[in-house]
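Please treat every number below as a calculation from the coordinates, not as lab data. All of these numbers come straight from a predicted model, not from anything done at the bench. Cβ atoms are built from the backbone, for glycine too; each structure is taken alone.
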Structure P
Amino acid sequence: MGLPCGIVRAVPKETLAFATPRKLPKAKELSGRIVVLDVAFASEASGGGFQKLTLPFIEGMGTRLAAWVDHHDHVEHARYADDPRFVLATKAQHGACPEMVTEELVARIGPVDTIVCHTDFDGLASAAKWILGGKEPYEGADADARAIDTRIGKPSKNADRVDRAIRARGRDYGLLGAIVRLFVSGLKDNALWEPIDRAAAELADIEKTTRKLAEGYTRVDLRKCPFPKAHTLAFVDVTGKGEKYDKTQLLLLGQERASLAAMIDRDTLTLAAPFDSGVSFLSLLGLSGGMPTLVSVPKTRFQDALRGLGVAEDDVIRLVG
């Protein structure tokens, strides 16, 4: 019998399991001692929240959970303040997770059998760093992870190659496993670059589609916004467009047009702001956790979000339709 979907063998002995706050592996399918890296506690926006998603996972692992290391805001962090297995911070404290994975931490936790990590660049880099005993996979890896996760600064050329591959095929677990192995090799296993670059090449057409969708942004003023640096909002609805697009790029293109970006795709509303903007959509929408500057919630929250951001009522009516 093969490994369950989303679980792959890593290097040299650990098993990797890929996760998101909404889609966690089954605890019973994870072997031995487990470390969880860069996986946020689920918020109410995640279809069940902490109580229905994160907590059962934690309880399912029981004493096999060796450590949980994460840098996303959540009110439930306080629940584990006295549990040394949980190394939790906010996004403001640590822009990316790998910088939290230190040699001292890995040594304190001891050997693990399974690494559960997020499916983005800093999640994969965190996994590789753990495998390497808390040492950077290559010089500047922590800085690359921070630049990519915060979208502040410029990542190295090799990091950009990897990030583009993830953005093109973020659900390809075989590719994600290859990226972790590449990191563990110190970027020296040239054979692993071929599938990564092939995946990254697919992003060109996706980016073209994304730029076309960005032409549909509408810009409105924020007259009584609670966030001092936010003065305008760019909004686009891509429901029913049918073509694959890069959500991260689309939101960044919106932020080039206005202080904040908002998009709707089917039943989901996503709000985005620059990492250093001081904006907290969590407080605006009364959410318990996640990234303050990037949230996805049901479309039904759209009117509340617009009014909370200070959009004039006539613009609210026009945008909601």
Structure Q
Amino acid sequence: MKRYDVVALGELLVDFTGSGASEQGNPVFEANPGGAPCNVLAMLRKLDRRCAFIGKVGNDMFGHQLKAVAEEVGIDMSALRMDDAVHTTLAFVRTDAYGDRDFSFYRNPGADMMLTQDELPLDMLRDTRVFHFGTLSMTHEAVRQATKAAVQAAKKAGAIISFDPNLRPPLWDSLNDARAQMLWGLSQADVVKIADNEIEFLTDTSDYEKGARLLRERFENLRLLNVTAGANGSYAFCGDKKVFVPSFLLGGTVETTGAGDTFCASVLNFILDHEMEGLSKDDLRTMLRYANAAAYLVTTRKGAIRSMPQPCQVEAILNEH
């Protein structure tokens, strides 16, 4: 029995989301706790999974706020480092009429970039069933080495490796470097959640099924590849099986922050209870329906860590539709 179900490494930051205007006509922003890896853990905690986070924030008001919120939802934050010299990373999020987002990052540097290999909690990495990471912890050399060392430690201990490419072009000095690190992550992973724009970026095709086939042919280690296509739905590719499930288009979308992370967490929750090699098409369909419903619900709220749906709310969507 491992101590943790899922350990995630990466960014923990504040998403400043537009919230109207002041009486003077100035834009007002709401400080929402976020960061993709911790968003995943927040949803997994709703599903009663044992979770821990590895990362770094500034020893400032935002860093302490983020630590408190993550602990509030039940994530083990004992491996969180606090940097006295570099501030917590901030992201300002502009949302369009369809709920899609445009990010402006204050991260040059940001504390999440400053995590080093010698700060990794190796005992924690050896004591988890799943290790999850993304590419925002691979944009700069020191944190990249820490991320790669963490992947290898978890893999050596027998953990399932979960990866989210999570492409954010403004954070990379070079998109060629972004592509290289995304491909490295794919080469290490058992389970991948990849968005439609990311699969097009890596394979130069907007045909998601073709793109998925190209990635699976190149990376035979991929046991479960999930492609999210926003309002169109999601795909699962596992062994010789392919399943598509449409999204829940029920209205009320506020913004899409955290939707992919909620989807990812729901998938990880499912595979913690199932052997991937034995998944049938019906299993994959059940997995995607739940993940799509949970992702829809989080789009009806602002933020992510504090906005994850309860299982009963997801089940209600599934039962009604």
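Once distance in nm of label points 7 Å out along Cα→Cβ at positions 123 and 299 is evaluated on every structure in P, Q, the highest one turns out to be Q. Could you tell me which structure in P, Q was used to calculate semi-axes √(5λ) of the Cα gyration tensor in Å as 27, 24, 20? Of the structures listed, the value fits Q.
Figure out for me which of the structures P, Q the number 18.1 belongs to, where mean count of other Cβ atoms within 10 Å over residues 59-66 was derived from the coordinates. Going label by label, the one that fits is Q. Computed over structures P, Q, FRET efficiency 1/(1 + (r/R0)^6) of positions 131 and 307 (r between Cβ atoms, R0 = 41 Å, to 0.05) reaches its largest value in Q.
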